[in-house]
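Several structures are given next for inspection.
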Structure P
Amino acid sequence: MQLNLIIDDWTMNLEIPDDYLQTMGASFDKMDRDMDLGRRLGPRFVKQLDQTQRCQIAADRLLAALESHDQPMALLMGGYIAARMPGVRQVRIDNNGEPEQTTFQ
């Protein structure tokens, strides 16, 4: 599957192998358990994150992974988004420090 990423005026497709979501299920579950404790989302701390907020956090980490050329981390975060938001094909990642402005289609 391909996840189309849009960051400002830049776009790319992140290729997620067909079996990746199933293979990484335990890692995605661990990420969820970690986020069950709450996370900082932009300037505020959110104690109980909904699914969209969890994916916004993953998208923010995906952006950081792309900036540092960390392909395994980018794939992990993109895979998490695809697993937790079935049917999503596009992520418009906020690049201004406001992860809550990240949107999914």
Structure Q
Amino acid sequence: MRTASQCTDMAQIRDDVNAIDREIVRLLGRRLEYVRCAVRFKPDEESIRRPDHWERFFAQRRAWAEQEGYDPEVIEAIYQRLYEYTVHVQLDLYRQRKA
């Protein structure tokens, strides 16, 4: 893939951004596999929600965003939605396993 500065027109930029977005979605799918498997190690619903874990989690992603020159609030908002989805998925799996 080209670097952004090597693009010579908008078509190349769009193509490369699409390729990056496709990779992000692929990685999110891979991440979800881990989220689902993690339920095996969680003894109760509270361990799924663990607010103390999420505070550190968001702080770390904000720091990574700053290192990459990205707005930390945008990254935190994205991960906040991922958190909500992760908890939903894990609670569903946990409850199915308990039923």
Structure R
Amino acid sequence: MIYKVRARYLDGKLNEFYEKLTDGTIGNQLPDGEEIVASMQSARITEPGIIEWFETCYCDTPLKHERETVYDYFLSEISTELVAEHGEIEGESFWSFLLASPATNH
């Protein structure tokens, strides 16, 4: 199932989130690590502090495993909406924001 997801990113956790997204910690997580990384690479900032993206998930509760293992540590106010297909989301790239953020200390 495909979900459109909306969440608030936690400013104080950006450095740790970026590190785990890029060092293999999240990407190597089974069964959904690669999907989480790809989702964050495609996420868009739609308003200050808010990101939106599309994600495929087959849990009975949308993003249950993803939230338990990753999202609930780095994001808040997570909501999901079941959709028929991936669409376009307007906004700044969250991935580019992470790369440019002083909080990530690159």
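Read-outs: derived from the displayed coordinates by stated rules, not from any lab. Given the structure is predicted, the values throughout are model-derived calculations rather than measurements. Cβ atoms are built from the backbone, for glycine too; each structure is taken alone.
Rank structures P, Q, R by relative contact order in percent (Cα under 8 Å, 6 or more apart) and report only the one at the top, that is, the highest.
With respect to relative contact order in percent (Cα under 8 Å, 6 or more apart), the highest-scoring structure among P, Q, R is R.
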For mean count of other Cβ atoms within 10 Å over residues 20-27 computed as 13.1, the structure of P, Q, R it came from: P
Structure responsible for -13500, with helix-only ellipticity at 222 nm (-39500 (n - 2.57) for each DSSP H run of 4 or more, over all residues; to 500) calculated and labels P, Q, R on offer: P
